[in-house]
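Student: Structures given as structure tokens follow.
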Structure 1
Amino acid sequence: MEIELITLLIIQTVFISAFGRFELETPLIRKLVKWLIIDGITIALYFLVGHWAIIFPVLGLVPGTIYHFNWCKKNGINPFNATPMKKYYKLRGWKLPQDET
């Protein structure tokens, strides 16, 4: 199970660091629940299929990335840096920070 836990830690660290910009106004509880669900499913799968369980979070990145790029393209947002920021915040239903207005 060490391989699975290390992989989950790496995925979470990279994604939280790299994509935190896209989740600034997302409530903490929602982010925690998302990661707990991913971790819980992966750990449960480990007991059913062994090390094959690591495929779940890795393959889960594929549809998430495809959806992200399609959503950004459809809405005129740069998928790498969430610009234009005003438009991105409006689409997410967030209030724009004061220094960005």
Structure 2
Amino acid sequence: MQTNNQKIADYDLVLDAKFGEIGTPEREKHEKEAYVFYMGQVISEARKAEKLTQAELAERVGMNKTYISRIEKGLIEPGISTFNKIIEALGLRMEIVKPVM
């Protein structure tokens, strides 16, 4: 097995090379896909921490298991109202804060 021991000094340079610079359609598409995947992982981990199955979560929010599965896999992005229902069903809350500069 070959390992990669290279150190990445600036991850933006790696993304620039692979997906184009910030603001390009390719980079925007990649960042959107990465965000949707990350959101799915957050939901999946929170669901597992609550010891819920996908079916149980789906029932709590009035959806079907397949929809929850697709969200967790990052295949679809839930709308904000659906996301809020899921977050509430998991006993979480979302805060919108302005970053300190």
Structure 3
Amino acid sequence: MIVVANRIAVAKGYEAEFEERLRTRQGLVEGEPGFVRNLVLKPLEAETYVVMTWWQDYASFEAWTHSDAFHQAHSRRPPAEMFSGPNKLEIHEVLTDTGGSAA
């Protein structure tokens, strides 16, 4: 399993607009082969949002980045001033997972 984390530094005053952009993109990745889960983390004490996607394997993630749905999801370029720094993309292979619901 692969987890992709996109760390996005959003400038103060642009949070609501950024969050709305994320909401309007929902649904574009969910139908992609190998997609498992999408999670968006909203910062409480920082400027950095984290958008995380889980994939069955790296090949599935790579295929998503070349898909029409990916290009559609990223087609509306936001204004540069929305960001306080560059995005940072991290790709990790799951080594262990102790999650799950408690019984």
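Only the coordinates and a few stated rules stand behind these numbers; no lab work does. None of these values were measured; they are calculated from a predicted model. Cβ atoms are built from the backbone, for glycine too; each structure is taken alone.
Student: Supply the structure label, taken from 1, 2, 3, corresponding to helix-only ellipticity at 222 nm (-39500 (n - 2.57) for each DSSP H run of 4 or more, over all residues; to 500) with the calculated value -6500. Before the final figure, lay out each step's value.
Tutor: Numbers: 1: -23000; 2: -18500; 3: -6500.
Going label by label, the one that fits is 3.
Student: Out of 1, 2, 3, which has the highest value for distance in nm of label points 7 Å out along Cα→Cβ at positions 35 and 51?
Tutor: Numbers: 1: 2.6; 2: 3.6; 3: 1.2.
Largest one: structure 2.
Student: Follow-up. Comparing Kirkwood radius over Cα pairs in Å across structures 1, 2, 3, which is largest? Don't jump to the answer; show the numbers that get you there.
Tutor: Values: 1: 15.3; 2: 15.8; 3: 14.9.
The structure with the largest value is 2.
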